[in-house]
Every structure is written in C-alpha cells, then in structure tokens.
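Got some structures for you, see below.
Each reported figure results from applying straightforward, stated rules to the coordinates on display, with no laboratory input. Remember, it's a predicted structure, so these values are computed and weren't measured experimentally. Cβ atoms are built from the backbone, for glycine too; each structure is taken alone.
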Structure P
Amino acid sequence: MWSSILSILMLIVYASSQVPSTGKCPEIKTQTNFVLNQYIGVWYEIYKFYTSFESNQKCIKANYTLEPNGHVSVWNTALNIQDDKPVSAVGDGYAPDPNDTARLEVRFSEFAPYANYWVLDTDYENYSLVYSCKDFLGLEKFEFAWILSRTHDLASKDKDKLFDVLEKFGIKSSNFMMTDQTNCPN
C-alpha cells in the first residue's frame, strides 16, 4: 500500500515538473547576507525549467510584497499564449530559518505543502537566480529553476554568470528555456 501511495505522489510531482532525473538534490549554497526587503517588488521571468503550471504562458512576472507578519505575498501574473487572456496565482512565502533567509518556502494554495524557493544569487537590482529541488529516497529528483530580472530582458553577462552558478552546483543550465517577454503590457 505504501509503495502505491509513494508511486502516486511521485507521479503527481512528475506531472508538475518536467525536469526529473535520478539521484539526490545537489548541495547548494544560497545567497549570503540575503536582504528580503531589497528583494521585494516586481521580477520578470526570463528563463525557467519547464513546469506544467506555467505552460502556454508568456509575459510572466511576480510581484513580492512583505506582509506585517513577516511573510511574503506572491502575485504571479502572465498572459495565455493562445488568447492573450490574463492568468494569475497568489501565493504565500516565508523564511523558516532566520539565519538563512534566502531559503524561502512558497505555496499557492492553503491545501498545498510549501515548496522550496531558494535564492542562489541576486544583485537585487538586475537579476535573481532561484532554485528548488525535491528528491524521493535519493533515487529520483525533481528540479525547478528560474532566472528573473527587474526588466523584460537580461544582460547576457548576467545570464552567463547565473548559468555558471548552476553548473558549479551540478545543475544543468541546458534545462532552461526562455520565457517570451515580447509585446507585454506594462
């Protein structure tokens, strides 16, 4: 019975993450001295690992707002590629460890568990590299990653730097796909 439940859970995760691979999640290092107040605001998605919950979307952006309780309100917006209709999701995030505030946890439903949102690198003004990984018994892992920018594009030197950060942790930057940020409303 437990193996059936585990198999079902793995299929659910697999369905929402199309970057599965064998093995454990890599040991990563998050941004040192991360300052959440400087991270707050609008970020545009420039690159991502494929995720089913963002399929058929363009002009993806996130607006982070600090709440009085220390949590972060996350408002993701996008346009559906097929009909240009707006799509949005509202989430809640927080840093469970006050000594490592770059290791945030985020969820988009009160019924869903929190998922990793780890800021590996940011300069707060131009770019951010976010990574998430979940493994099951060290046999299978499911990875998510995003490169965000404060504008609709990103300097190639910043992109190259962030791709290198991932590669140093053993994360394949070749899994990235570019997000369409052309002809987006302001």
Structure Q
Amino acid sequence: MAISQQLFASLGYHKTKISDIVREAGIAQGTFYWHFKSKEAIALEIIEEGRNGLLEVVAHGHRKSPGTVQDVLNSSERLFVELFDFSQSNRYMMEMIFKGIDGEESLKQAIIETRLKVEAAFENNIKRAMELDMLPERDPGLQAALLMSLFEGILSRWLFGPVSDGSNIRTRTTAELSKEMVRFEFFGLLGT
C-alpha cells in the first residue's frame, strides 16, 4: 500500500502499472492479485484508509463538555497539530486525496466523498461547540466549508507547494501552522 501511494502520487495513477508496484515491493504479481482485484481496488483502499484516518483525527476535536474561549483555541490548535502530523506521516496518501488523482471515476468520487466527510466532521464539531455555547450561532455548514478550505490550502502549500515560494511555509512546524491557522480561524484578518 505504501509503495502504491508513493507511485500514484509521484507518477500518477494512469502511468503507474501493477508491474511497477510489485517490482518496487519485491513481490510476485500473483501476490498482488491475492490481496487486490485491480489497481483501482488498491487505490480505493488507500483513499478509504486516508478517509478513516482523517475522520478519526477530526473526531478528537468533538467537545464533550463546555469550556472557555481559551479552551476552544487550545483544543483547535491540538486538533490541527494532529491533522498536520497525520498528513505529514501520510504525505503520499494526502497528496492523492487533496491534489486529486488522474484515475477512474470511482476514484474521483471516493476522493470527493472523503473531502465532504471530513468537512461534515468539522461541521459536527462546530455544531457541538455551538450547542455548548462555546461558539456563536452561525451557519455551521458555511463555517465548516471555510475551515476545510483553509486547511486544504495551508496543507497543500505546506506539503506539496514549491520549496521556495517566498512565504517560508514549508519550513513551519505543525505547531506553528496550527497556531496561525487557529488564530486566523477565530480572529480573522484582524489577528486580535
């Protein structure tokens, strides 16, 4: 699976052949087919594994009890540190999910579904914080879409962007990225 992720992300789905995967893995082609029906099947499993991992991390941000504004900020920072750490540890999988894959329609749909489910998980966390009166009543769907866009944008620049784009974003730690992202999420352009 790890080799497939790397090859799909670096070569592209269509250019990666099963023979490339088995050669890099040092296994026989029959062994591949013992576990996976096709190249599409392994790609779908990679996407599903990524979806499950992301949803598990986002679920850590679901509030069980009320707290102060500072609690919300700290909790959000921890959540995004976990998300960035997960993303860094699963770089090739995340590249497939967030940069897309030039593959079958089923793969494109699985990626869209993954992104929508992560956004829905953010929305669930936001709704819970509103129920606990930790956030003002707003449109949680819009808030989640904005948060997802912010996360995707920062993640893409940090993990996949050019090494030197003038922003030094690639040199930031997950803690630094999370702190700035949460500050922007809660205080916007004013930065107060």
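Matching task: 23 is the computed value of percent of Cα pairs over 32 Å apart. Pick the structure from P, Q. Structure Q accounts for this read-out.
Suppose distance in nm of label points 7 Å out along Cα→Cβ at positions 125 and 141 works out to 2.1; of P, Q, which structure was it derived from? Label of the originating structure: Q.
In terms of distance in nm of label points 7 Å out along Cα→Cβ at positions 93 and 117, the structure with the greatest value among P, Q is Q. P, Q: which one has helix-only ellipticity at 222 nm (-39500 (n - 2.57) for each DSSP H run of 4 or more, over all residues; to 500), as calculated, at -5000? Comparing all candidates, it corresponds to P.
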